[in-house]
Structure 1
């Protein structure tokens with residue numbers, strides 16, 4: 001689920017993540033033309049024509065009415081399409097990709113169209129137009145080095161980057177755990193890279209930081225092809241966090257007694273589940289972690305986005321009704337449900353939702369005896385102060401827990417003014433320096 005439209009609003013129902021590049025077996029000109037025509041059909045509102053070249057899987061998953069919903073949600077957030085500014089292409093085993101860079105009234109991003117060997121559209125989604133990363137002012141790039149790493153379960157290895165301060169060490173280390181969706185190691189959202197900001201900022205303050213590409217990004221095609229109806233947050237996220245900690249404990253210059261786990265967004269929500277499984281971690285950090293059920297936040301976010309202009313259209317009311325019905329399905333799920341291995345609800349099979357059923361992050365966190373830092377942005381519409389207050393209500397009496405609220409920061413912990421919105425993520429920014437300082441000071445102040 002792509003964060004450009006909010007954590008829980010899928011931009012497409014099939015995202016293909018691919019690495020490596022090879023020469024296309026046929027000229028790309030035809031595919032470029034087809035990709036541009038696809039965008040033109042969306043702009044014209046001809047959704048029947050827009051899906052005519054979908055492959056069998058996409059045809060089933062994204063009928064014309066679903067394509068209409070996706071496109072209208074995009075327009076709602078970033079305005080009308082002004083122009084196609086250009087294209088670029090990429091070839092990987094079995095697929096060719098055309099990126100159509102589109103300028104909308106309030107943002108510019110790429111419409112990514114993936115073609116199979118039969119020149120059919122096998123995947124389509126929206127992705128930020130690449131922009132050169134400009135280091136934040138607080139990052140001292142001369143004070144640390146970076147090395148490529150790989151780790152994980154056999155058959156599910158993940159690539160990552162370890163930022164290590166210069167010097168002999170050993171250094172305290174932080175593992176960064178992503179939010180929802182197939183995130184890269186920088187947790188790229190729109191024009192921003194909050195995990196890269198955190199890594200470079202903390203490394204500049206004498207902390208090693210490990211960030212990595214999420215399993216659903218690296219192995220997305222494999223996971224989709226297996227149609228694993230038993231997938232839960234353990235396979236999606238938690239298991240790889242444990243492997244990351246194991247890697248750091250074996251890494252030179254790392255203080256194995258001072259390894260911390262930082263979860264952002266849904267990664268923060270899962271910290272209370274991770275903590276008892278990683279007994280060697282020195283402490284935990286929750287950044288914008290939700291305390292309420294995932295499905296409840298989904299409809300809350302949809303309504304917030306639809307109401308940014310102060311009104312609900314007929315289509316938006318219908319979408320809210322559909323989302324509400326899906327949420328109710330999730331609420332009614334039981335282990336005895338005969339259909340739990342057949343139908344996806346809000347992008348996930350019932351087993352995924354059942355695994356989260358009854359999970360109360362704040363209540364579960366009461367069992368954490370190690371140091372815990374909880375951070376929240378006051379302008380965050382995805383995980384709100386309601387969640388922050390729930391953390392405080394459950395944990396404020398515990399001496400091992402520290403709370404920090406930043407009134408001007410959004411979900412990415414980037415400063416801004418007024419109500420936050422998805423289009424705000426298209427404006428380049430950096431994790432606020434105060435957040436970097438607070439995390440570093442908190443870790444360095446802990447005595448082992």
Structure 2
């Protein structure tokens with residue numbers, strides 16, 4: 001029986017639109033027929049059906065209130081005004097039928113009824129919208145400054161911001177727990193939308209609990225509803241946040257549990273709580289390994305870039321977040337050592353240089369020392385042998401990758417790469433190096449990739465189609 005009640009209750013959002021449609025249709029026809037009065041019987045019939053569907057909407061709405069955990073204070077205005085609207089539908093029906101037995105109703109001008117009716121349906125619908133979407137639904141897209149000026153409380157959704165250097169100094173509740181609650185729970189448990197009569201936006205609300213009692217039990221996360229419900233299967237009706245809402249990560253749930261087990265303190269730092277660093281490490285900043293140095297550099301002259309492009313050299317910004325450039329000679333195979341001087345206006349901005357398939361020789365290494373921010377270097381299928389490559393060790397302090405595929409790179413120069421402090425990867429496929437040579441350099445810091453990967457044979461490889 002409980003399942004039937006819940007099912008009928010969830011039909012409310014569908015059924016509630018029927019009386020709204022009937023009422024608006026009736027009011028529009030009344031306006032159209034205000035002079036002739038020839039459609040009164042049709043309009044009265046529309047209001048009769050509006051009343052019947054409104055009664056159904058009231059019943060399903062009440063069942064939804066019982067099954068969805070709304071507090072009575074949240075739904076009371078919508079409920080009472082919904083009942084009033086349903087009754088008024090029948091009053092309008094009687095007024096248009098002009099029954100003599102209810103003489104006093106027929107004496108009130110129909111325009112008065114219509115204005116009252118429109119006000120009723122508008123106010124009732126507005127209250128329903130506040131329940132489902134919150135009172136700030138219409139103003140939600142507005143900037144926080146505007147919403148604050150209009151008197152709305154701002155619940156800022158911000159990520160947990162910790163770092164390895166001073167994570168213990170962060171306030172456990174304000175800096176860790178509040179962001180989780182604001183992002184995942186407060187949208188349904190705030191003063192303007194109190195589901196389950198539970199407020200999670202303040203210390204007082206958390207301690208007061210909801211209609212089912214306490215949500216936090218000091219030092220007992222396993223007995224605390226806020227933690228227990230987060231860990232229920234998502235298809236469980238008691239799982240929180242409900243399906244369709246943004247779910248907390250397992251790391252965030254673990255923090256909620258640890259906070260409760262620590263006595264759910266609302267003051268004090270992480271260090272004072274005694275919680276371990278492992279709980280907070282997932283929220284430390286992730287180091288991004290970009291293809292350019294993590295420094296600021298001035299933008300290159302647009303005129304210089306255009307002049308170089310006119311020579312057939314392709315230039316692109318690596319990212320909108322930086323002024324570093326990627327330079328490619330893919331469309332200029334005639335590029336030679338002497339042509340490098342064309343790039344002089346960009347020496348500080350070049351982070352990625354691709355001179356693959358060009359006419360460069362080992363003399364290019366002297367010129368490459370002019371690029372202080374070089375990060376990725378592609379020399380594949382050129383005539384270099386590696387003579388002088390060691391010059392880059394001191395000048396290119398950000399160099400992470402060198403592609404030497406298809407070159408004449410020789411064995412004596414390989415060990416010179418071990419002196420590169422930032423180098424991580426060297427590609428030497430189809431070179432004069434022995435593929436059985438060292439796979440790493442500098443105690444594993446640099447990976448030497450010889451290519452010639454061999455894939456294991458599988459049964460499907462022998463099938464003919």
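The table that follows gives values for the structure above.
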| item | result |
| --- | --- |
| Mean count of other Cβ atoms within 10 Å over residues 238-245 from the coordinates reads 21.1; which among 1, 2 | 1 |
| Top of 1, 2 by FRET efficiency 1/(1 + (r/R0)^6) of positions 198 and 366 (r between Cβ atoms, R0 = 25 Å, to 0.05), largest first | 1 |
| Value 14, calculated as relative contact order in percent (Cα under 8 Å, 6 or more apart), assigned to which of 1, 2 | 1 |
| Identity of the structure behind 11.9, 35 (criterion: Rg and Dmax of the Cα atoms in Å, for residues 334-421 alone, calculated), options 1, 2 | 2 |
| Comparison of 1, 2 by percent of Cα pairs over 34 Å apart - largest value held by | 2 |
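Values quoted throughout were computed directly from the atomic coordinates according to the rules given, and no laboratory measurement underlies them. From a predicted model like this one, the values you see are computed outputs, not experimental measurements. Cβ atoms are built from the backbone, for glycine too; each structure is taken alone.
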